[in-house]
Structure 1
Amino acid sequence: MNKISDNTCVIIDAIRTPFGKKDGALKNKRPDELLAFVLHTLIDRSGLDANVIGDVIAGCVSQAGEQGANIARQALLLAGYPESVPGVTLNRMCGSSQYAAHAAAQAVVAGDINVAIGCGVESMSRVPMFLDLTLGNHAFEGFDNLHKNITRRFPIPHQVESAERIAHKWGISREELDDYSARSHLLASKARTEGLHSEIIPIEGINSDESIFSLNSDEGVRDSIDMNRMATMKPVLRDKSNAVVTAANASQMSDGSAAVLISTANHAKHLNIRPRAKFVARVVTGSDPVMQLTGILPATHSILQKTGLSIHDIDWIEVNEAFASVALCFLKEFKPRDSVFNPWGGAIAHGHPLGATGAGLMAKMLAGLESIDGQFGLQVMCIGHGMATATIIERV
């Protein structure tokens, strides 16, 4: 792989827990415990003294209850880090921990600190989605709590409605959505069977009978798909006669955490640690808040233009499968090789623990690149209310 300059921002390591199904194997794990687990493991694997960590930047979406009170700081203390290590929690919705990695990279490149961790966590079993918006007083029924001047300008719908609009705009049928979803599960099952997920760190889980076991793979992955059963599933928007989005062709609610250890090439050398990859480019974009999930398209155009790369230069593409329609509109727009697009499946199969997914996909992409001896990886995530994050990394 290519040589790197001293100030190049590098990834030293990237790991994640297996993603557990909502109310599944990780339901008894507090989110601060989930995040502390990867923070402790990351330092333990690297052999570093935690005193070298300049900041822990965590992504978390529903920052309420057990995920409130700056979970980054709570988790690093729980992980045994020294009190001198600070932590901050941010919310860029589904792109939160991908952006946490961006922010960590920016801090070390700026010279503010030498080593940082970009990480994320979400326990959708223990902290209901939108708890921070509803304040625990009522069930989420829409974005009525947003300022009326925003909703008059942009009538922001539920993301399911946006996924439906994407399917309609790109002419994507229910059959295409279901076929893509089956692909996600079957590729994820194949990767699991072949033991390819070197980024996954086994964690203690709980069975339905309350017995303890070691969870070492993503809980939501199905080894076989009953296409006839999938075809009979009712659309989420049942009041729309042409609705095509179902629970089977959308991402699964999940629990999990992930972390990325970041420094500069020069400081990694000082620590006598060989980096695994470098950041080539980082992008965040805004897009239509009503369509809301199509920001992956301008974000990808932007990052490819920024780097001078084409989609065909990329050896591994990781697009978050919030909905099958999101992945398929990307495929229709950019036409990448099928073999490089979500090669180990995606969130439809392994789940989407909101605040953890970004760092988790980065860890997964790095492991995937290493497994195929690839060079460039592209990660893109759609974000609620119309945004997207994109990252290109290169193995070194």
Structure 2
Amino acid sequence: MVVTRLLCLLAALFLSVSASATVLPEDQSEVLYHRYQGGGITIDGPSVLVRKGFKDKVSVWGNYYTDNISGASIDLLAQGSSYYEEHRTETSVGADYLHGRTIMSLSGTNSSERDYEANSFAFGLSQAFFGDMSTLSLSYSQGNDDVRENIYEDGSIVDTIDRGKARHQRYGLGLSQIITRKLIVSFNAETVVDDGFLNNPYRWVRYLDGENLGREKEKYPASRNSDAFALRAMYYLPYRAALKAEYRIFSDSWGIEASNWELRYIHPWRDWIFEAKYRAYEQGQADFYSDLFPYADAQEYLARDKELSEFSDSTLGLGFSYDWDQKYLSWADKTTLNFYWDYINFDYHNFRENTPENTSEYGSGNEPFYSFGAHVVRAFISVAY
């Protein structure tokens, strides 16, 4: 089994590490505003992070994050709905403990919304060795979710159905290496094991029923295993700038195979740091996905989630960080203002935009393929003290 092989590899690598010290994250507070707008959906809200260290041995932190979701996705439009609102809050706490050159991390997270409750914990180890030229990191996390379906009438919830539980386990391995004074390379591997109720209780598939169109609820397998591997590098240029590159591959037991690559350029100038990036992603479809099934109960598992279809996306990103003059916050060691904007273009290759208008004009299974653009904005202030 992949998980067993990965755990053996982690144990062998960790036991070969020599002991010796690294540095805990600095004390800081951050206040962030995030916004996503695209595909008929707007998601925005604040996030607050506070981190504080004690005696150079322990660093504790807490994070509050919220999403306000509104609009109508293509799935809702296809069902004749036009608008909905949702609110999600997420609270996380954690601690890092430094012993020699090893940092041990523990954290817990609760995420809550009207029809979904998620609780998770994570544990990690990070070890520097070979004169701090190499760093090994190991991680494990487990999430336990309660999935519900709300029944609406005239925009109000009249009943709630318990759809079951889902469990998610993640095993991670990371190894970074300083190759030269200008080049750092890292390798990361992750195995994820999911089981339980894994599909969206509100989503339907469509099928042909003679000359008419029928629909039935999605049905997913009760388990999913996935593996991802990433290779990253950072190269420092002679004029203080840097180039970052990444290549990542993914595959799972549902038949999905995906890959992405990214290039990022970072350029400092006086009190500013500017950044530009480009990312491209390609994905194949799940084995049980179809945009239009030939008849009802056409197969054991059924999916029409666009995220399980064959699609690609590309991202163009720009951003900056400004080192604010400390005379305005004399008690702080460093204050930065940060702003990042991404534009993501999604192209779905076998998921059609089946709004009632398109289906009426083109016919079922002949609607245009779906595509849209999305803007992502993150603006935050970070204060180190």
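Bear in mind that the values in this text are calculations on the coordinates, not laboratory data. If you're wondering where the values come from, they're calculated on a predicted model, not measured in any experiment. Cβ atoms are built from the backbone, for glycine too; each structure is taken alone.
Between 1, 2, which one scores greatest on mean count of other Cβ atoms within 10 Å over residues 249-256?
Ranking 1, 2 on mean count of other Cβ atoms within 10 Å over residues 249-256, first place is 1.
As an exercise: Cα extents along the principal axes in Å, calculated from one structure in 1, 2, equals 62, 48, 46. Which structure is it?
Derived from the structure labelled 1.
Ranked by volume of the Cα convex hull per residue in Å³, for residues 57-104 alone, which of 1, 2 sits at the highest value?
That would be structure 2.
Please state which of the structures 1, 2 yields -10500 when helix-only ellipticity at 222 nm (-39500 (n - 2.57) for each DSSP H run of 4 or more, over all residues; to 500) is computed from it.
Of the structures listed, the value fits 1.
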